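Below are structures written as structure tokens.
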Structure I
Amino acid sequence: MFSYRSNMSFIFLLLLSGLTVAACGGGGGGGGSNKPLAWIIPVQDIADGGPGIDGIPALQNPNYESAATITTVQPNDFVIALRSDGQVKAFPHDVMDYHEIVNDGPANEPFTMSYCPLTGSAVAWHGSASHADPSFGVSGLLYNSNLLLYDRETQTIWSQMLQLAVSGPRMREEPSTMQVIETSFATLMMMYPDAVVMTRDTGHVRPYGDYPYGDYKSTSDLLFRVSKQDNRMLQKQRVIGISEGDDAKVYQLGGFSETQTINDQFKDQSIVVVGNSILSFAAIYSRELADGTILAFEAIQDDLPNVMTDTEGNVWDIFGAAVAGPRVGTQLALTQSYTAMWFAWVAHFRQVEIFFN
């Protein structure tokens, strides 16, 4: 019987053989047990990132320290924050650069946070308590330079930016997403001084604090080819965007001065974008409530973590929760939105509109 590790290695040999066959123009037929697995993404745009399966080790139930006492995170350092089990947790970029995936949360509400340093994208997914193992690992494969995860229970491959299972037993399944907020540590402290922060005590020896990809962020050069490019913005410019199907729309993070809101429409969705360039935060929510009401929002200044009010007099925090007003306790519906580098949006979606805010 295969061990878990050898079984995974065998499966990934099949995956890579599938890439080779497809890239060389081979047909889909043929007998034998080594039939390549099916993909719903173009295999010519999948690359072997180099480290191999779990060569970049995902973290499981990491250690945290109070944001008020941690000394390894500086005010201008970027962190990714989410709210789990009533607690705001923050994940520093400089640790995520070396691990890319964190599996955490209580047994009845597990979650997976992932961050791809090559595309600058962070997303979080709810796990399923019904799965014996709801955790994910780093596959070692990339699609259009972006992280491909695998789930440890079924070895299905998932695209981080498409937020979609792209090969394996759960193919075409979409994960249940969680809201994440990327911001500076200084802003996180203003918003949630009681937050906890993932520490560098990971059980792995890594040069945390030293960016592993050299001058990657400051040049236009990519480490891996992508399917298409677009020069309307700089390749590595970070933008927040929303997607639906093959289309996306992005908003410039540098386009907000003080806290501002944009009441907008994307395809059939009424949305609000809220952001602040100086304090380095942005988020996109649906403006349509469960009862069909479509709200219009305006920004609130100097009341973090509260960032918006609406025509009914409700006050909303950065995680989209009503904290005051007639709808207190209501949660704005999440959207398929996150921050990523411009080139990655172009590579993953057929048509990308830019809102020049």
Structure II
Amino acid sequence: MPLSVSAALTTLSEAGAARETGGRLQERLADAQSFLGQELVWLEAELAKAVLGGPEPATQAALHLIGRGGKRVRPLALLLSAACFGKIPGVARELGVVAELVHSATLLHDDVVDEGQERRGAPAARRIWGNGISVLAGDLLLVSALERTSQIAPDSMVDLVGTLRCLVEGEVVQLRGRTELDVSEATYDVILKKKTASLFAWATRTGARLGGASEAVQARFGQFGELLGIAFQLVDDVLDYSGENTGKTLFADLTEGKLTLPLVLAVSRRPELLAPLSEIHSGDARRVAEVSRAVVESGACDEVRLRAKHHTEQAVAQLLGIPASPAKTLLEHVAFQLAQRIA
């Protein structure tokens, strides 16, 4: 079984066991997990085809990332959202591939912008093939995503392009932080919603639309996805300070000058951190351990965990009134599982 399918199924299995449920419901959850397992195997095969559809070494760089797996959370969210309204249509599977292609493209680009060293427990593609190839590999994945959407679901193009604009704008705002130290929560919120939450929202909103939901329900699923994406990123922020098995170096976000909520909250509680933070921002990494320790000791990470839990609860509340089904239950449980993860 491909690594990424195994990781995604592990997420489903852990989510399905996250709460006490009746025996009959457990059987239905197992059936849904098994069905989604087949969908994910198909998705992995299609991802491989899409990745290999271009010249080397860009295809090698892309495959280096995608072949390392991942939880496949965005396509999983799209498929489960569609399944809340009946059988998953073929077009939903295709756009699940699109969601992962876009996400993978952003990771390849991010590692260049941030001078990332590791991704998913391996050297970042840029360290093996160089920055230029890594950027072009990401571009190829974006082109593949747009081609697939225009051919199979042209009515999804406007929403997808709007989401891509959000992703780029969020990256630009984050990159501004390289030249001007801005630790305001308002700036962080812009980056969070545009760069991370927008693709989650697109996935769940699109899944609901393809499943046949009304426009009002689609909007609720979009809100669910945005809140889920926010919670997901908040936990990622915490893991930069405490995650030992995330596949990336601890304190990488701080070293790279990325704005994270634990840092924002810690500085608001301990303004004296601005001085060493300014030194890190200027390229002096000697005080990274000191600032990281202060962030943890400030209690900011605990506060961010609580916020992630709150956003998850708000997300699940968006699904009230949606008819009960194994897909809906799994979607809710996946949300809670992602908010509780430690890696």
Structure III
Amino acid sequence: MKNFLILSILTIIFLCFNFFCTRYNFFVDKVANSSHKKFILHTDRIPLTGGFYLLIGYISSQVYIYNFSEIYFFSTILLLGYFSDMIKNFSTYFRLLFQVIICFLFLIYFNLSINDVRIEYINNFLNKDIFAYSFTVFCIVVLINGSNFIDGVNILSLGYYLLILISLGFLANNYPLLLNRDLIKILILLVAVIILLNGFNKVFLGDGGIYFLSFVVAIILIKFKNDNLLVSPYYIICLLWYPCFENLFSIIRRIIVKLNPQEPDNMHLHHLLYKYLNKKNLKICSSNLSGIVIIVFNIPIFLLSNYYYYYTKYLLFIILLATILYIFSYYLLRKINK
């Protein structure tokens, strides 16, 4: 009840602040091709304040209020994304380097890493700290940038992470698994508020918001897996398959057509879906609808993953099925849009 009251007051303050930002073009995107809206353009100047709300809400909840080191790292990753939005020609390679450094320092400071992938040969390497930290940094950076790729239409990235948090909370409530349930509930409330505002084009996450959200959820999932040995690591992959596969698929696709893998384009799955819905005279709601369709597509995947959270073979099949359906949908939409 106390946390709910704090978050309610915070939301009211945030709405007033967001109105101020909208009116005076404060905290709005200064870069024409920023990653949060590379393709879908709006005439309004919409503030990139979603990440700040998530961070302040996270701190105000008092779940980790005394863990200043953790808050420092989360704030740093958010600011890195914010500078990416605000500074024109901010080097992609410098941004990637800073992501790696922040992740590496965080993992070393908190002695946190992925140590089990259910493959004995790889686990032998993960028993050595340098390999474990390096592999974990790689996974987190892939997730951060993949999440940034899918943050191109309203509701999509926020809705996807809301699905992850709900699935995790549901699993922990129905099975004897260790999880900070209070933190999950608070994050669900925070993300739900931003989804509502984002759906009405009142706020964007921006790079800062999506960096923060994906980083925090990555840390939660790593801790969750390490604390619950029964949970298959491929359950975590099932929860994160879409942004991670989007990253891999986009890089391969750009290499094939001889484009810079780091440069943004408008050929992601959600962009193709957005184009298709525009052709169906749904232009007014096509951004929101594109995000909702992809989220609905992921719901059965999450439900199956929760049911087989400990069964690696079934989880691998779910991941394979999801990727096949993604590729089929992608090329079908690409053919329709020609």
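Where a number appears in this text, it was derived from the coordinates with a stated rule and is not lab data. Keep in mind that this is a model prediction, so the values were computed, not measured. Cβ atoms are built from the backbone, for glycine too; each structure is taken alone.
Brief remarks on what is shown
- Structure responsible for 15.0, with mean count of other Cβ atoms within 10 Å over residues 182-189 calculated and labels I, II, III on offer: II
- Among I, II, III, structure where volume of the Cα convex hull per residue in Å³ as derived comes to 148: I
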